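Some structures to go through are shown next.
Read-outs throughout are calculated quantities, based only on the coordinates presented, and are distinct from any laboratory measurement. On a predicted model such as this, the values are computed, not experimentally measured, just so you know. Cβ atoms are built from the backbone, for glycine too; each structure is taken alone.
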Structure P
Amino acid sequence: MPPLKRTLGCTLLLLTLGAQEAYARIKLITLPVRDRVEVQLQHPNTTLIEEERTVPLIQGRNEIDFAWANTHIDPSTIVFRVVKHSNPSMKTNILSVSYPPNEAALTWAVSANQAGAATIRISYVINNLSKHYHYRARIDQAEKIMVLSQFMRVKNDANEGFEDSFVSIEGGQRFSLPLDINATQEVLVTRYPALPVKKLYLINPEQYGYEDRAQDKLKVPMFYQLDNTEQAGLGKMPLAAGKVRLFQEDGHGTVAFLGEDRATYTALGDDMKLRVGQAKDIVVKRTIERKKRKRVEGNLYDYDITVKYSIENFKNQAVTLQIEESPQALRNEVRHSYRAVQWSISPKTTFLKGLDKTETSQDKLVFHVALPAKDGTAKAKKIEHKLNLIIKNEW
């Protein structure tokens with residue numbers, strides 16, 4: 001047997017019913033090669049293999065032997081079926097299954113009413129055969145349109161080769177992909193040629209922190225945002241998590257490497273944010289301007305907290321800044337507690353458009369601030385906004 005290639009140790013034993021007592025687990029002929037192999041990778045944690053072979057059966061009792069020594073097959077998942085007969089009048093019946101002692105093998109007893117060929121299907125779960133996704137994103141010079149290519153990489157460490165296999169994945173997609181032992185194969189899954197993209201500037205003190213804590217200056221990361229909707233050219237299926245390498249067209253027929261980020265799983269209707277660095281020309285200072293405790297009754301208190309944001313945009317174009325705050329994290333800045341937070345927003349909050357209700361959740365407040373471009377000089381207009389949050393029923 002050549003190195004780095006093997007097939008499952010499958011043997012067909014043909015015995016008549018009259019010779020049953022003389023049967024002594026002797027391998028008579030090798031099971032024929034696979035007619036079809038399907039590697040099903042739809043589930044993120046489980047790989048299902050379906051293989052079909054055409055075997056000659058004699059009239060009477062037949063013994064089909066299946067061995068999996070040194071492979072990563074889960075023996076509790078092995079299923080055997082006869083799916084097709086060469087003769088319409090031929091009938092088969094699975095009589096029993098037995099497990100030879102001290103061997104990674106089993107034997108199916110199959111009866112046939114006449115001699116002929118039968119197609120058998122053996123399915124099982126195998127470990128150490130896995131896939132993951134990665135992406136290549138190319139953004140145009142104006143940062144408006146993105147070409148997104150999704151790739152799948154399959155790695156076979158199961159110690160079993162599937163040289164002529166078909167691989168099926170989520171969404172019903174299917175690829176012809178040979179998977180030799182210890183091999184890694186890659187295939188282009190989907191290419192989206194013209195996706196509208198948004199440039200997003202965002203602050204989140206809990207997630208991204210401060211550039212200069214002594215001056216209360218926050219980091220302002222930049223993102224390209226893709227909406228997983230049909231209107232935006234996606235919306236057919238969720239986007240798998242994976243590393244994304246980002247490139248930008250330079251206007252001269254070549255591209256420049258911007259960096260890489262890891263995309264999170266993006267459900268239908270959600271958006272994928274790809275981080276592409278930090279904005280140095282948007283300055284945001286965040287301070288806790290007010291924190292006052294108000295007694296409700298007994299040892300129960302409300303906390304009145306005001307957060308002030310001083311924002312300057314030194315860009316030559318107007319942009320929108322997304323501000324995210326966690327009520328839980330904000331409460332912990334004032335007083336540490338591990339219980340769930342209760343909150344409400346006071347009318348003293350100055351964000352003109354109020355909360356972004358599509359993105360706000362119990363523990364994430366989202367606001368948007370329009371920032372005008374700087375004027376003809378080097379100066380930028382300073383904009384101030386306040387978030388007034390009431391933390392309720394603390395003790």
Structure Q
Amino acid sequence: MRGSEPISQIAAALALAACLVLAGSAGADRAAAADLTEDHGFFRVQIDGRPVRLEGLVIKRADAQGRLPIALIVHGKPADFGRMDSEHTDVVARQARDLAARGWLAVAAMHRGFGQSDGPYPSTAVCDPKGLQRRFAADADELAAVLAFIKERPDADASRVIAIGVSAGGADVVTLAARNPPGLLGVVSVSGGLRSESCPTWQDNLVAAYRALGTTSKVPQLWLYAKNDSFFPPDLVDRMRAAELDGGADVKLVMFGPLPDDGHRLFVQPSGRAEWLRELDAFLRFLKLPTWKLDEVDAFIAKMRTQVRSKSFLQGYFSAPQAKALAYSRSNNSFWDRFGLLSVEAARDAALKDCNAKFSDCAVVMENDNFVGATP
């Protein structure tokens with residue numbers, strides 16, 4: 001939740017492919033995406049010359065037309081591998097919706113051995129750099145297979161692809177970048193890496209593996225971490241990045257301040273999502289790839305018939321995660337927002353409640369990215 005000062009005083013801060021078999025609803029929080037279509041099912045891919053079925057998810061805007069750029073969202077690994085079969089694509093569904101709302105064909109697949117994907121998990125990390133590289137390579141083989149499958153869809157643009165991974169999924173997309181596959185224009189690693197506490201040299205091995213990946217990587221990378229990440233502290237992240245840069249990779253690092261609880265939850269925590277999505281938007285603009293347009297804020301202000309000196313609060317709303325809502329008090333020229341909730345209805349109610357606690361004339365003017373406010 002964020003409440004603005006009177007906005008004039010805001011400070012500058014803040015056909016589906018035949019092989020995709022529908023599998024029904026993935027949970028109540030799908031109500032958050034009324035403007036999106038979501039297909040939960042399976043991808044039948046080829047890995048090492050063998051057919052493999054992976055649990056999959058595809059999300060796009062309901063009004064999308066033509067071929068869309070592909071955003072591949074890659075999950076991490078649980079500390080307890082006994083939980084692998086209980087994890088499904090809903091672990092990254094909210095982040096996939098954030099990309100779909102920006103105009104992407106958002107795609108997620110569960111690795112082998114996870115959820116309803118075929119198994120078993122193909123590789124385990126061993127306590128040496130080469131073993132770690134084999135682990136990353138096995139995961140990257142799956143990502144390449146998923147992209148090959150998705151690129152056959154009539155609504156997919158194979159020439160514009162990004163990959164976004166969290167935790168171990170971050171290491172997976174860094175590995176994919178080192179292969180420089182056609183159409184991959186950028187990768188984003190959020191709290192990326194792989195920890196193996198049973199191995200006394202795991203940090204050195206991780207750095208060595210990243211150095212090897214950097215020698216072949218030509219795809220721009222964006223790395224996002226928080227200072228209080230319990231898995232990958234800043235000094236280790238600096239070593240990993242230096243190793244990639246020494247190898248010749250192109251890596252931009254953004255180190256956010258501490259987050260509540262554990263900074264390793266940057267990917268999923270609503271306030272963390274708001275932080276890294278803002279950096280993602282800047283990265284996409286740099287690469288000339290789709291995201292929301294800055295002039296959308298100007299158009300919104302024109303509809304509201306109000307004057308502002310700073311647009312940072314509203315820009316923060318436009319980049320904030322789904323599901324979200326924006327309430328407005330005209331008497332005080334103030335905005336209140338809520339984001340990262342389970343549904344638009346919950347966001348609307350929460351924004352109104354926060355605004356009504358201060359003012360008596362509050363009304364919701366935005367739901368997700370849709371203007372819904374009447375202009376008196």
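Comparing FRET efficiency 1/(1 + (r/R0)^6) of positions 56 and 288 (r between Cβ atoms, R0 = 25 Å, to 0.05) across structures P, Q, the highest figure comes from Q. Could you figure out which one of P, Q the value 3.8 for distance in nm of label points 7 Å out along Cα→Cβ at positions 128 and 152 was computed from? Of the options listed, only Q reproduces it.
Compute Cα Rg over 2.2 N^0.38 Å for each of P, Q and report the one that scores greatest. Please list the in-between numbers first.
On the way: P: 1.49; Q: 1.01.
When Cα Rg over 2.2 N^0.38 Å is computed for each of P, Q, structure P gives the biggest number.
If distance in nm of label points 7 Å out along Cα→Cβ at positions 64 and 216 is calculated from each of P, Q, which structure is the one that comes out at 3.0?
On the way: P: 7.5; Q: 3.0.
Considering all the candidates, the number was obtained from Q.
Which one of P, Q has helix-only ellipticity at 222 nm (-39500 (n - 2.57) for each DSSP H run of 4 or more, over all residues; to 500), as calculated from the coordinates, equal to -10000?
Details: P: -500; Q: -10000.
Computed on structure Q.
One of P, Q was used to compute mean count of other Cβ atoms within 10 Å over residues 40-47, and the answer was 19.9. Which one was it?
On the way: P: 14.4; Q: 19.9.
Traced to structure Q.
Structures P, Q were compared on distance in nm of label points 7 Å out along Cα→Cβ at positions 168 and 360, and the highest value belongs to Q.
Among P, Q, considering only distance in nm of label points 7 Å out along Cα→Cβ at positions 176 and 248, which has the greatest calculated value? If you can, show how the numbers build up before the last one.
Values: P: 4.2; Q: 2.3.
Of structures P, Q, the maximum of distance in nm of label points 7 Å out along Cα→Cβ at positions 176 and 248 occurs in P.
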